[in-house]
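Some structures are shown below for you to check.
All of the numbers you see were taken from the coordinates with simple rules; none came from a lab. In this text, all values refer to a predicted model and were calculated from it rather than measured experimentally. Cβ atoms are built from the backbone, for glycine too; each structure is taken alone.
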Structure I
Amino acid sequence: MSNFRAQAGLWGAAIALVPLSGSLAHEIVGNRFFPATLSIDDPGVNDELSIPTVDSFKTGDVPPVRQRDVSGEFSKRITEDFAIALGSTYTFLSPTDPTIPGANGFQNLETTFKYRVFRDPGHEFVMSVGLSIEWGGTGSQNVGADPFNTYTPMLWFGKGFGDLPDTFSWLRPVAVTGQVGYAIPARNFTTTFGIDADTGELTADTEFHPRVLNWGGTIQYSMPYLKSSVVDLGLPEFINHLIPLIEVNLQTPVANTLTSGTTTTGTINPGVLWVGNKFQMGIEALIPINRQSGTNVGVIAQLHLYLDDIDPRGIGKPIFGGPVQPASPFAR
């Protein structure tokens, strides 16, 4: 069991250094609707609930471990530009080696503080900054939850192409979003002491906890934007609610890497969102970029509720003042 816990710990550490699956908000900038995306956070600040987000994939451990996660996240605006999100994930680990027992339990709780610093409706551009804290010791070490906090300063941005000239009108529905974070563990290393079974001597095993650059982005094509702001092709209404996209979610250890190495890991995730009046649904493939990232294609899916549309004058309104978030003119 100790070998399996070590494997789970390595993968769990990677997960802990990435914001929870799912996103904090949908964002409306001019005519641009930035939807919540499944693997990286979007640039918005709103009142929303992602429940559930589910995924399944095989890790890059040797031998591989089948991991399944069920997570939820709640985001609440304190002011019009500042929100706090709380998230939790329950993990099931099933080793492919039948001689190794499985494990399941909660990952550490995570809190994200997010402030929108800039929004330009004319150019469909928005930027936010924030801090994500993983609270060490709130999860189970059997599934890789660390006993120490991890602090991740973050930057998010989104840019729509609606300001392109008429010559490129078919590209106006395109938007890109991105995020960059620098994960800083509160503990640089952990030393585990034991007794050598053969000699009876005291042993010490030191594991260094790396600082990790979390980075990624999306490119998306909004069918609602195409219909409302470019041209109505008379497509079925179901198609007019779709946003095909590709997400990239990567992690690169950049400091304190003596036991982790510096190999970038992550996934490329093609998928599609269906956007409704008060909720959205999404599904994506999880394609590992290398052997260390996983051993086959996984899947992630999410149901995401727009609380600011469901109850705009109650739970969907900022606690301290601010206007009620307007509904999207094309996606709702």
Structure II
Amino acid sequence: MQPTGLVDVHAHFVTDGYVAAARSAGIDHPDGMPGWPGWSVAGQLDTMDRAGIGKSYLSISSPGVHFGDDAAARALAREVNGYGAGIRSEHPSRFGHFASLPLPDVEGSLAEAAHALDVLGADGVTVESNHRGQYLGDPRNEPLWAELDRRGALVFVHPTSPPRAEDIALGRPRPMLEFLFDTARTASDLLLNGVLARRPRIRWILTHGGGALPLLADRIELFRTLAGTGPAEAPGTVEQLGRLWYDMAGTPFPRQIPALDAAFGTGRLLYGSDSCWTPAEAVLTQVASVDAAPRPSADDTWRDLTTRNARRLFAADGR
């Protein structure tokens, strides 16, 4: 019996123009990594076929599109979003697309979100966990969340380096540790500033099983209630975080997904490969670990579960 084709919500692309713009801004080693990966449609499709991935939703990864100048960020977002939309149009059964926004430029992000969703037909938008030190719960972002909530939009939250990362990352690549803490940091910011409660129609996806979030949810709730951090009238921390969606990019088994399951369950768990930043052979190893892991139930597989969840997620926008 042919196994269920995975739906990959965490797949990345780069373009020559995007990498050139980043390098012009002095970013030769993004997030402390050795360099920039290569990418092509043919290579992505080959990896997908070998791994049994039916469809991949493509996005630009960290460090995003804003390198310090609003006008340049708007132009770069428009460029990469047009490219991603073209791939989606040419291979509609294999690719979806999450459009980049030029945050912290909120006005530019509102304009680009409207263009991407209404003109390009993007499946959602992607933002970083912070944008030049501005975290997602910052009140300056509120007009963007209000508009995306009105639309019932999907927002894919990708982690990035925290401010002053060079001082705290101990010389190691930031995706190893800092990305996981920055995901938890921005999720707690959204929660404690009341964004999750005020904007319930946004479909948020957090990556890498929520990073450190499953282990910190009870501690966040303790401070929320005893120290008065965050709106007291909002639902509890675990309840609010349990309404978000999580992908399993990275090292899902044997520990990451069981921790997520214990905290929030698997009813909103999605598959993610993190290609092309994760090389093809490592993607295959990760998929093998997913297929070999103890099943979520006697009648289910992780492929079936995550694909079924993805269909629910994308059906929510009426498409």
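Quick check: -13000 is what I get for helix-only ellipticity at 222 nm (-39500 (n - 2.57) for each DSSP H run of 4 or more, over all residues; to 500), calculated from one of I, II. Which structure matches?
The correct label is II.
Please compute percent of Cα pairs over 14 Å apart, for residues 248-287 alone for structures I, II and give me the label with the greatest value.
That would be structure I.
A value of 15.1 was computed for mean count of other Cβ atoms within 10 Å over residues 40-47; which of I, II is the source structure?
It was calculated from structure II.
Tell me which of I, II gives -0.52, -0.64, -0.93 when you compute log10 I(q)/I(0) by the Debye sum over Cα atoms at q = 0.10, 0.11, 0.13 Å⁻¹.
So the calculation was done on II.
Given a computed value of 19.0 for mean count of other Cβ atoms within 10 Å over residues 192-199, which structure among I, II does it belong to?
Label of the source structure: II.
If P(r) over Cα pairs in 5 Å bins from 0, in percent, for residues 88-143 alone is calculated from each of I, II, which structure is the one that comes out at 4, 20, 25, 21, 14, 8, 6, 2?
II
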